[in-house]
Structure I
Amino acid sequence: MSAREPALSLAPDAVDLAVDFAGQPLKSPLLAASGCFAYGQQFAEFCDLGRLGGLVTKGISPLPRHGNPAPRICETAAGMLNSIGLENVGVDAFLADKLPFLRGLGVAVWVNFFGTDFETYVDCARRLSRGDGVDALEMNISCPNITKGGIEFGTVPEVAHRLTRACVEVSARPIVVKLSPNAGDVVAMAQAVAEAGAAGVSVINTITGMAIDVRSRRPRLATTYGGLSGPAIKPIALRMVHQIARALPHLPISGIGGVMSGEDALEFLMAGATTVQVGTALFAEPGAIHRITQELRDLLAELGIPSARAAIGVLQPLPAEAPIRPR
């Protein structure tokens, strides 16, 4: 069917939402994003966790972290800023207290992780990958390297390559690298981690921003700067997903950024993402993934697209217009 031919609508129940991410079968392309779904247990009373495509846990570090002081979250136009500070229970408590619940859900479990230098990243990857019930590790490289003056691992391709390679070599699970939008060339970053053995990439992490209370003349976050997420960043996320998909067509991409509806999710699929993560929407609507999943199914049916797989990477360029001739 060409892009200009009318689609024949389907019954929603006939649409197959199953996808395959780097050899991992998922019942749906919709996942809960890291940092927005805690460890899953907190959302059990709001939605049926077994119906998710999967979930990505809070970022886990080798040792527990208390996070940043309050205030550490504020609403912005079309999104929010957060400076949670990667608060988490640490590897040992996660494996002992959180993972047993997750392994019984019957959905894909991706564990987001990070460190402060090469050694802590590698240690975290090694220990987490041996957890029973972990399907993949999502490596957050938007963290400052304390041994290199605070530079982010996610902004220098050569550094990201070496870090990814080191973690891949010790991990018993596939590693999906979560890329920073603050890098100068996101395609070069994706290429670097792919060549280092990453099974895929998550695109994108939050964008650094700030907000000011003009009455108090103070920043709205205790740390001044925070990560911007929500609908405000969706056009940027879509652009980066599309750029990577065009340059590296065989690299699986998990799209992230401002997904609030089924149409948003379909945009990411058409841009080249295989899975789509829902994050900020969950703060206002804890069961948002179920609604978005149904909207995606209905929209695929309306457009005559038989499966989520069939929608991946189908974006077509606008037809060239004839030049306007001067009179």
Structure II
Amino acid sequence: MTTNGKPKFAMYWAASCGGCEIAVLNIGEKILDVDANFEVAFWPVAMDAKYKDVEAMEDGAILLTLFNGGIRNEENAEIARLLRRKSQILVAFGSCACEGCIPGLANLSKPQDVLDTVYSTVSTDNPNAVRPQYHYQMPEGVIHIPTFYPVLKTLDQVVDVDYYMPGCPPESHQIAAVIDLVIKVLHGEAQLPAKGATIGAGNSTVCDDCPRARNVKLIKKFVRIQDVPELDPHLCLLEQGVPCNGPATRNGCGALCPQAGAQCIGCYGPAEGVIDYGARLITAFASVIDSNDPAEIERILDGIPDPAGQFYRFNLAGSLLRAAKPAWQGKL
């Protein structure tokens, strides 16, 4: 577990954009506390690291691993299992690992459609129609490319997870607070929360952190924020007809978007106790509609331009739905 008295730390980037890695670096001088208290044993984006070096470690040799990104291919799954064996504490770090995030929206499409979009649309220069080949013979030997899975999975759908740290990406001050907590635990000055807990976030909703007034103002239609002539800077955005996900989203970000005049889009994931994020949002949105007529309520809800993106932008892979039928029945 230790080298020269320091416990080992690891971080890995699977199917994600890399913003979580940047968020860690954005903690500024606090990163020096990581170096002072941990031996960074595996962090491919920041150091020269090989999978074989991790494989050679004893099981449990790494004290703490922050795993960001969902599981989209064979390599992601293999490294998730490897780091689970080698780590005492495995944290699903960021929205992609916790919920699937934006890459999880591909679970609405057939795998072949996903590849067609990547390799055959106007934004791709691919005149020879080259497609991935999972095995290819080269003079030096056979190259193996990770198999693309039909659906993206969250980290805990593949391996056991100890803690969850949401956010797209997690706010830097929250990362710093978690680092401080772990360091205090190392020094015997604090205890870790119960396994399965969400760390680096709150236990309520974004609405509870939002200073905008809620007057239970009832609405007749939902509108895109760019179509509102002038927003009331003090009134709840949802009550102005702007679809805001604050009622179902876990707090911890400081309600930055609503305070800046932009609706919450849900990057901190479901609030404590929310079983299905989309279902909770539909209930919240319906509660501000000025009608008791089921048909009219349905018509107003149909005015939301992108229901899947609104209700499951970050959470589809981790929701009760997980994927559309064409995806999980899809064959490459």
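A value of 0.40 was computed for FRET efficiency 1/(1 + (r/R0)^6) of positions 19 and 211 (r between Cβ atoms, R0 = 25 Å, to 0.05); which of I, II is the source structure? It must be structure II, since only it matches. Looking at mean count of other Cβ atoms within 10 Å over residues 91-98 over structures I, II, structure II comes out largest. Can you say which of I, II returns 14.6 when mean count of other Cβ atoms within 10 Å over residues 67-74 is computed? Computing mean count of other Cβ atoms within 10 Å over residues 67-74 on every structure in I, II gives 14.6 only for I. Starting from the value -0.68, -0.79: which structure in I, II was log10 I(q)/I(0) by the Debye sum over Cα atoms at q = 0.10, 0.11 Å⁻¹, for residues 83-234 alone calculated from? The correct label is II.
Supply the structure label, taken from I, II, corresponding to Kirkwood radius over Cα pairs in Å with the calculated value 20.2. It traces back to I.
Readers should treat all values here as calculations from the given coordinates under stated rules, not as data from a laboratory. Because the structure is a prediction, the values reported are computed rather than measured. Cβ atoms are built from the backbone, for glycine too; each structure is taken alone.
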